[in-house]
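Scrolling down, you'll hit the structures one after another.
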Structure 1
Amino acid sequence: MKTFTHQHFSLTLPDNWVVEKETDYTSLYQQDGVGDLLISSFHYEHEVTEEDLEEFAAEHFDNNVDAADVDFGDFNGFFFCYDTNAEYLCEWYLKSAGLMLFITYSCPLEDEDNSEADIAETILNSLQAK
């Protein structure tokens, strides 16, 4: 296991996972895997509320997609998992004090049974706010 430290958060991931930092997000993926985990962070001067998360995810609520509550390390919020025409997709909306994380895991729909979604949740369980 290895630790990845970002300006706003840290997490632990398996040794065979790769981290690529982009301007607007961080990409995490298993070297020979089928999907990837993308993390975007937003820092605010105020404490992020449940209403802030719901506003950010309004499209899903407008489409009557059911959300499930979740707690990962220092963060809490909710998530959605669903299929599109071509992808299996999970989206997490998380908050801790003035920090909001928008996280997605996606893989081709035909690879859903081989997805790393369970590993992604294990990684997210290690989330710590900075």
Structure 2
Amino acid sequence: MQYRPEAADLCEAIADFLLKEVLPAAQSDELSYKALVSWNMLGVVARELRDEEDLLRNEAGRLHQLLDEPGLEDLQTLQDVKQRIASLNDKLAEKIRSEGVADPKGQIWAHVKQTLAENLSISNPRFQTE
């Protein structure tokens, strides 16, 4: 077993360096802006590395329930999960179109809100969906 920082920890360390040392020392607005954007993107990458797989597996589970689809246990790799989600989202979109689903208190709406909240927890954790 290797004892080294995980990729998410490395991203967070670089982001911290950008925010605390590079940004204050930046002499131009352009460099300050680039340092701030880089800091933000490293935060996104770190959160993806830490949370993406769990969030995607949760989304796949919800889609399987909503669409009454078997085969959730077949999803071995993260790529399998992503492909299944894409396929199930196509089926869900077709279901919404064909059945005219529009109930804001229904299961589909709850799933969409939950998925949006989870996506925002990666890209902008300070954004509130409620």
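Please state which of the structures 1, 2 yields -3500 when helix-only ellipticity at 222 nm (-39500 (n - 2.57) for each DSSP H run of 4 or more, over all residues; to 500) is computed from it. Walk me through the numbers before you get to the answer.
Numbers: 1: -3500; 2: -24000.
Source structure for this number: 1.
Work out which structure the value 16.4 belongs to, where mean count of other Cβ atoms within 10 Å over residues 69-76 was derived from one of 1, 2. Let's see the in-between values first.
Numbers: 1: 16.4; 2: 10.8.
Computing mean count of other Cβ atoms within 10 Å over residues 69-76 on every structure in 1, 2 gives 16.4 only for 1.
For which of the structures 1, 2 does the calculation of Rg and Dmax of the Cα atoms in Å return 19.2, 58? Could you put the intermediate results ahead of the total?
Numbers: 1: 14.3, 42; 2: 19.2, 58.
Value 19.2, 58 for Rg and Dmax of the Cα atoms in Å corresponds to 2 out of 1, 2.
Work out which structure the value 22 belongs to, where relative contact order in percent (Cα under 8 Å, 6 or more apart) was derived from one of 1, 2.
Details: 1: 28; 2: 22.
Source structure for this number: 2.
Assign the value 13.2, calculated as mean count of other Cβ atoms within 10 Å over residues 29-36, to the correct structure from 1, 2. Mind dumping the intermediate values first?
Values: 1: 16.2; 2: 13.2.
Source structure for this number: 2.
Where a number appears in this text, it was derived from the coordinates with a stated rule and is not lab data. Bear in mind the structure is a predicted one, so any value in this text is a computation, not a measurement. Cβ atoms are built from the backbone, for glycine too; each structure is taken alone.
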